[in-house]
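There are structures below to look over.
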Structure I
Amino acid sequence: MIPHERSLVDRLKDKPFALLGINSDVDKTYYAQQAKEMGVTWRSFWNGPKGTTGPISTKWNVRAWPTIYVLDHKGVIRFTNVRGEAMDKAVDQLLAEMEGEAKPK
């Protein structure tokens, strides 16, 4: 998924868009090295030494990896587990909705 996420971040670099990742690797140093090699430029938080049962996944009730939440500009979860083209469409839809709200009526 990282190559697609990287292209999404690049495509939307001038838009009000943020990609956040949660890393479930037990070894934080290993992930940092892998992220650098794979070109991860967005924030990616470490879920702690318990891996998939760490504090972030526990709080968000994540039970499968990867789990994807697409939130709108108000912080409301609007899409879950969209990948690839479906993720692009979801993000583009939310950006269009936000731009529509910003236009004077």
Structure II
Amino acid sequence: MLLDAMQLASIIEIEELTKKGRIRIATHPTPRPIIYPWEEQEIAEWIKATSNSAAAEMVVNGEADACITTGSSLAGKEMLISRHMIGSPWMIFTIGTPLNQKQLQDFL
């Protein structure tokens, strides 16, 4: 399934943040490669978040300067502004269970 639109969001303009030094960008580990170029140029430092939603909360709480998060995670956080749309990646979900096919059929 397509994930909600990923985006770079912050309270302060990115250009202003870069003037202050390295930007602390919170992301879940999965979208971290998006910021690799900035990490390599020492423009940004990665702050690990447990989810896309947690990354947005980290910015609101002052634990990070910006985040890679989803559009739905920005809902209700008016001070957090989308600065760049990244797109909607495909996500693959798997389910692990000790049940066999017959037992799973009984649940349907």
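I, II: which one has distance in nm of label points 7 Å out along Cα→Cβ at positions 36 and 52, as calculated, at 2.8?
Numbers: I: 2.8; II: 2.0.
Label of the originating structure: I.
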With helix-only ellipticity at 222 nm (-39500 (n - 2.57) for each DSSP H run of 4 or more, over all residues; to 500) computed for every candidate in I, II, -12500 is reproduced by structure I
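From which structure (I, II) was relative contact order in percent (Cα under 8 Å, 6 or more apart) calculated, if the value obtained is 41?
On the way: I: 20; II: 41.
The read-out was computed on structure II.
Every number in this text was worked out from the coordinates using simple rules, so none of it is lab data. On a predicted model such as this, the values are computed, not experimentally measured, just so you know. Cβ atoms are built from the backbone, for glycine too; each structure is taken alone.
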